[in-house]
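*Asks:* Listed after this line are the structures, all set down as C-alpha cells.
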Structure I
Amino acid sequence: MVLAETAGASTGGLEFLWQQRGAFFSGLLGTVELSVVAGILATIIGLIVAAMRVSPIAALRVAGTAWSGFFRNTPLTLVFLATSVVLPLVGIRFAWADAIGVDTFFIFAVIALSTYTSCFVADAIRSGFNAVPVGQAEAARAVGMTFGQTLRLVVLPQALRSVLPPLASMYIAMIKNSAIAEFFNVSELTKFFDDQVRDHPEHLYAEFIAVAVGYIVLTLLVSGAFNLAERRLAVSR
C-alpha cells in the first residue's frame, strides 16, 4: 500500500514536471545567462584588479587591494541590495534596457554578482602571477618590455595553468550564488522553485529535486570544461 502510494506520488511528480518543463527551462536559461554574463565581467574586472595589485605604481596597488578587501568582506546579499536600491536612488536606472528587452533587475544582478566575484577571481589570478618565477619578469624587463607587455606575454600565459583549478571553484560558487537574484525578481532556477512551491506545494519534493539537478548539471559542466582545459594545457607544456 505504501509502495503503491509512493509510486503514484513519484509518477504524479514526473507528470507535473513535464507539464512545467517550459517554466523550468526558462529558469535554467536565466541562471545560465546570468552566470555567463556575470562570469565574463568578473573575469575582466578580476584580471584588471590582479594587474593593479602587482603594479609598480603604489596608488594602483592600494586601489586594487581596497577593491578586493571591500567586496571580499561584504555579504553578497548586501551587494545585491546596494546595487538594486542605491543605484536607482542616484539616478542610474538603465532606461535603455527596456528598449532592447532586457530586465533592469537582470542588469543589477549582473553588476552585483560580477563585482562580488571579481575580488575572488583577482586573488586567484594574483596567486598565479606570484607562482611565476621572478626571474621571468626581470628577464622581460631586461630586454625592454614594459610592465603591460611583461604581464601579457610572459607572466599571464604561465600563470594560466596554475589558476584554472581555483577559477573553476570561483565560477561554480558564482553559479550557486546566482540563486540570490531570485529575491530581486530575476527569472532563474530558484525563482522557478519559489513560484512552483507557492502555486503547487503538493509537488514540493519533485520541484526541489528538479532544481537541485539543474544546479548540479551546470556545475558539473563548468568543472568538466576546466578539467579539459587543464589537461590541454598540461599536454602542451
Structure II
Amino acid sequence: MNKLLNADFTERLSFIADSPLVGITLTVGAFLLGQRIYEKCGRFPLLHPILIAVLSITVFLQLTGVSYDNYKDNMAIFSLLLGTATVALAVPLYQQLHLIRSHAKALLITLLVGFLLAPAIALAFAWFTGASATTLLSLAAKSVTTPIAMAVTESIGGIPPLAAGTVIFVGIVGALVGPALMDRMNIHNKAVRGFTLGLTSHAVGTARAFELDPVTGAFSSLGLALTGAITALIVPLLWHLFQTF
C-alpha cells in the first residue's frame, strides 16, 4: 500500500513539476536565489548566480523526474527573450560609440585573432584527447551566445545540447577567472578588459563586465555581438567548403 501511495505521489509531483508555470517560477526563483547568495557573500566568484541556478535546477529535475527536453520546451519563452536581451545591448554600444571608433583598428585585429585562436585551442585539445568528430563540431561555436551556438552547431551536424552546455561552462569560467586574471596581468584598460570578456565569455562574461562599469560592459557587448556574427557567418561556410573538398 505504501509503495502504491509513494508511486502515486511521485507521479503527481512529476506531473505538477512538468508544467510551464512551475518551470518558469523555478528558473526565475533559482536565479534570484543565486543572485542574493552572490551579493551576500561579497560576490565570491564560485557562487556566481548562474552556477547556483544551474545546480538548483539540475537537482530539481533529478528529484522530480522531469526530463531536460520537457523542461527546455517549457522554457521556450526564455529563448525568445534571450534574443531580445541580446539586441538590447545595442544601447550601451551607442552610448560608448566615440570610444569604440577610436579603438576600431585594435578591436578588429583582436577580433580576428580571438575568433581563430579560441576555438582552435579547444578543438586541438579535444582532438588530442580522442573526442569524436561530432563532439569536435559541437565545440566549434563555443565562444558565442547559446542561441547562436545551438543554431550553428545544428547546421554543421554537431550536438546542440552539448554546444549549449559548453557555452555555459565557458561563460561561467571566463566570468569567474577573467577579471582576476587580467588584474594579475596588470591589464586595467576598460576597453581591453571588456572586449576580451565579450570575445571569450559571451553573455555571462558581458553580464560580469557590466558589474564592473558601463564602459567595460559596452566593449564586452561589442565583443559578444561581433564574435556571434562572424561565427554564424564563417563556421557554416568553412564546414561547407571542407565537405566540398
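Computed from the coordinates by the stated procedures, all read-outs in this text should not be read as laboratory data. Computed from a predicted structure; not experimentally measured. Cβ atoms are built from the backbone, for glycine too; each structure is taken alone.
*Asks:* Quick check: -0.41, -0.50, -0.60, -0.98 is what I get for log10 I(q)/I(0) by the Debye sum over Cα atoms at q = 0.08, 0.09, 0.10, 0.14 Å⁻¹, calculated from one of I, II. Which structure matches? Write out the running numbers ahead of the final one.
*Replies:* Values: I: -0.41, -0.50, -0.60, -0.98; II: -0.36, -0.45, -0.54, -1.00.
Going through each structure in turn, the value belongs to I.
*Asks:* Another question, if that's okay. helix-only ellipticity at 222 nm (-39500 (n - 2.57) for each DSSP H run of 4 or more, over all residues; to 500) was computed and gave -25500; which structure, I, II, did it come from? Before the final figure, lay out each step's value.
*Replies:* Values: I: -25500; II: -28000.
That value comes from structure I.
*Asks:* Could you tell me which structure in I, II was used to calculate distance in nm of label points 7 Å out along Cα→Cβ at positions 70 and 182 as 4.3?
*Replies:* The read-out comes from structure II.
*Asks:* Can I ask one more? With relative contact order in percent (Cα under 8 Å, 6 or more apart) derived from the coordinates and found to be 16, which of I, II does the value describe?
*Replies:* Corresponding structure: II.
*Asks:* If we compute mean count of other Cβ atoms within 10 Å over residues 118-125 for structures I, II, which one ends up with the highest value? Intermediate results must be reported in sequence, preceding the final value.
*Replies:* Numbers: I: 23.5; II: 14.1.
Largest one: structure I.
*Asks:* Given a value of 1.29 for Cα Rg over 2.2 N^0.38 Å, for residues 38-141 alone, calculated from one of I, II, which structure does it belong to?
*Replies:* Values: I: 1.29; II: 1.51.
The structure behind it is I.
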